[in-house]
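Got some structures for you, see below.
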Structure I
Amino acid sequence: MTSDIITRTAQPAQARWAVFVAFLVHGLLIGAWVPHVALAKERLDVGPGVFGLALLAFSAGAIFAMPVAGVLINRFGSAVMTLVTGMLFCVAFLGPVLAASMPAFVLAGVAMGMMIGSMDVAMNAHGIAVEKALRRPIMSMLHGSFSIGSMFGTFLGAAMLSRFGVLPQAGATALLCLAMLLAASRFFLPGDIDKGLSGTHFAWPTRATIGLGLLCLLALMIEGSILDWAAIMMREKYMIDAGIAALGFGFYQAGMAVARFTGDWIRLKVGAVAMVRVSALLAAAATTVALLAPSPQIAIAAFVFAGLGLGNIAPVLFAGGGRLEPDAPGRGIAAVTTLGYTGFLLGPALLGLVAEATSLTAALFVTVAAALIIAVFAGAARSADSYH
């Protein structure tokens, strides 16, 4: 593995769209997994508490891989790591989709989680490199690409599942994403653009990144909880088909996409702190409506506004992490996202346990409380405005 894998003649304008495709691929794979979540719970024949613990495998894999990804980015560069981890993600996606037993599901979940986490760090680090080369913010746009991918991955995945079944849907998704990533990788910035920037290595959170990391923990706890439980909540509450139930998350991602494609402009106008605070308040209000809705149509509509609120929080926090450690942006992003994925881990498991004692709808109100906490401490996001 060397930086020579990546074309060295790419320009920042080309690289912007190449890393856009990498985010799109990441989202497509995540979205394509969503319709399988409720099916996996039914296939494994377990309750919400046990299934919530099984879902820990995904986040455990991500949390383990993220600090290591910071080391490897420092060694090989973010361009190479984005390509390699993306290719492995396309393969690992098939594991939990096809797992027929709890041990197989857990092992496959760890493998997929490792690729989710390491690709997440790598493509965000490359996004920071492109943003610096362009000298203007693009991180919200890139995360908007992820949301578009998640939305279409969910919608198309649900449709293909209904018409063709599990294996054709999963196989076609993996092959399409692999082809897209290989085509885009030719236009990444040179592989050595951010290689070897720092003499330090392992990406544990530092005093500089701990505040952003804790906010990211809450933001990704919300996102992970909606990812893993919204479709199940919709299916159980309204007694609807699994594909229809997955639309809640799909439209949630649609709202996030709209927010993210306008987020860079909003950040320039009002600043990161104000944007994060207002976004978190909107997410809390809209999620409350979604959880109390008397019909699936109202719930899905409310999830759109919840996505509008949550959409720009994580991109701003990731960007802030990269700015706080300018000599090693990959390590800074890895530190923030490691804490973030701890929330991704704790959220679904915590909600599963709370749901055992109450109900899944009641448990999801934990995400409302998390959004309100983000609004209170939004001041920690001010470092994201230093994008030059």
Structure II
Amino acid sequence: MTGFALGADQEEWCGHLRALAAGRLRTLAREGEPGRVNRPLLAALGEEGLLDRVFTSGALDLCLLRESLAYGCTEAETALALQGLGAYPVLRAGSAAQRERWLPEVRAGRAVAAFALSEPGAGSDAAALTLAAVPDDRAGAGGAGGTAGGTGAGTGGGAGRGGWRLSGEKCWISNAPEADFYTVFARTGEGPGAKGVTAFLVPAARPGLSGEPLDMLSPHPIGTLSFDGVPVGPQDLLGEPGRGFRVAMDTLNLFRPSVGAFAVGMARAALDATLAYTAGRTAFGATLSDLQAVGHRVAEMATRTEAARLLVYAAAAAHDSGAPDLPRRAAMAKLLATETAQYVVDHAVQLHGAVALRRGHLLEHLYREVRAPRIYEGASEVQRTIIARELYAQVAAR
């Protein structure tokens, strides 16, 4: 890629993904039940090798993958992204036994992963987590277990080693309560705020773990989790005690730009639908495209979409090059792309009129999908806080 213009191979790959999403994957998505994990869709993503790409590609390729899938099938894009979000901490911070046990199943689409960070009182302020990990020597001996899906044995416990009991709640957790395992962030208390958070890999079959689905605006599965003295041991740690917040932030720094790519994919789909509709729709004795008000609005939609796309690619390139200003760039990319997608989809609906409000219309679907990305993985207000903090840190450093 030169100057953020895609090469021929990248363009060809993106075209293949858009066709796959609009064909096989969209068919499987339509056969699924809204608000439930679509396991046949996940299996297809595994068969196509796309889940494996989440763990073997750089940030730029991940963005191209998410943008292209979102253009043709938002359900496929979300299913893929949630697998990555839930399992990426295992790739980066998990033990050899954890990676060997879970990652092949995730890549094949046989095991469902989930990222359990948010709580009823700790959404945007992730450092304010209250899920308690209370030391309990007995938990270390019986910590690990297999999945509800029966895809294999757990990592195994070690008698005599100290463990913890998890008590509290998680909320707004994608893929809950149907996931086979959860990356869980709990307070072990090594220090105040973020310094006292530890990451654990918790199989869904662990005693004391339960959950309930939530009926949400967007169609992907999301729910609550309840931890009633759930046992975890040293073999369940993802990284070191007290270092879990870094595990979470490393994951979010990768996935925030690609959330922007998801948003760009939706914006491009809405824009293309609007161009086709306004070029053929007659009103007031002319096509809509001949009306200056319509042309100017479409021009604004296209310009904002292109600006968001370039910022997302720039943030992804910063991640792949190890740039020190990645947090700022990732926050900017997510902020602009998600806010832009909301603008573009909203104006696309307006230009289509009542037809876009009919259940099953592409824009009706996108209108429900586009709102959530401005909130999850750090709301727009959080992204602005990150950007401002990073900018003033540069001033202080100078």
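Can you say which of I, II returns -17000 when helix-only ellipticity at 222 nm (-39500 (n - 2.57) for each DSSP H run of 4 or more, over all residues; to 500) is computed? Value -17000 for helix-only ellipticity at 222 nm (-39500 (n - 2.57) for each DSSP H run of 4 or more, over all residues; to 500) corresponds to II out of I, II.
Computing relative contact order in percent (Cα under 8 Å, 6 or more apart) gives 16 for which of I, II? Derived from the structure labelled II. When you work out Cα Rg over 2.2 N^0.38 Å for each of the structures I, II, which one comes out largest? When Cα Rg over 2.2 N^0.38 Å is calculated for I, II, structure II comes out on top.
Computing Kirkwood radius over Cα pairs in Å, for residues 14-189 alone across structures I, II gives 16.3 for structure I.
We did not get these values from a lab; they are worked out from the coordinates using the rules stated. No experiment lies behind these values; they were computed from the predicted model shown.
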